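Every read-out reported here was derived from the displayed coordinates using simple, explicitly stated rules and does not represent laboratory data. Every value quoted in this text rests on a predicted model; they were computed, and no experiment measured them. Cβ atoms are built from the backbone, for glycine too; each structure is taken alone.
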Structure 1
Amino acid sequence: MIYQVDFEINFEDEICYKSVKQHREYVNDEKAIWTISIVEEVDCFRRSIDKLWIEEAGMCRWGLHVTGDSKRLEILGKNKHTDDLKIAKFVKDVISETWHGYPADYRQKRNDKPPENILLMWCDEGYIRKHHVSKIRSGKACNL
């Protein structure tokens, strides 16, 4: 497969993921961009599937970028202020049922805050600590 901007990949169970250009380069000042490779972006999405990091309604998944068996979160993107971002949000298009994702900016955008059940899963799995849960839910800075 040739990896390029605006490509689609199909997973088992007919899940389709599309990497989109608007989150790969600063086209729109309001959009966060990935700083990881497309392959790593897709791996982050795949982990969200494998770990069941999905909201109850099934229209939103949450992801983390880690390397190997490490529980240490890696930077996966930047916001418009070039702040480092370590949480990914994946959304499903209602019409095409294709997923796409972007680095979530939980401090600047209310809708980019993972729900508490996802944060608690990450806490239970050792990716974040208990005090990070309340800080993220409150939109406060924390050292993930």
Structure 2
Amino acid sequence: MSNFLVAILINPFLTSIAFDVGTANDAKSMIQKAAAFIKANGKEKAIAEFNNPQGKFIDRDLYILAVDFKGIILANGANAKRVGQNMHELKDANGKLLFPEFIETAKTKGSGWVDYKWVNPETKKVEDKSTYIQKTDDFFIGCELRK
């Protein structure tokens, strides 16, 4: 038996840490809270909070992404270096343009899931991912989820 498996069997606390990731319901709930925060506090304060790495919109592997309708990142709770970048031409592992679909979902449906394939930077394996999108005034917010 591997040492990792033995450690998990012996210490249930390790199991909760290793596999504690957000669910689809958690992602939608975070989006709803983020939308309410925008409405109550305004865009500028919300963007600052979404970008705060110790803020209330970081939960396990979930975070808020805010993007204008040109594809410019306004907030990225997981990677502040992305703020200000134009992601309109970003493609998934299968060559699918992501941000045009995010924008289309926000503008036509108001909210919804966008599924795609993404290369995990740690494992280098292609994984299924999904981002829940919601239109908010002149931009949209999203919360991505590993499937």
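To which of 1, 2 does the computed value 54, 36, 27 (Cα extents along the principal axes in Å) belong? Working through the options, I get structure 2. One of 1, 2 was used to compute helix-only ellipticity at 222 nm (-39500 (n - 2.57) for each DSSP H run of 4 or more, over all residues; to 500), and the result was -11000. Which label is that? It must be structure 2, since only it matches. Out of 1, 2, which structure matches 1.3 when distance in nm of label points 7 Å out along Cα→Cβ at positions 47 and 71 is calculated? Going label by label, the one that fits is 1.
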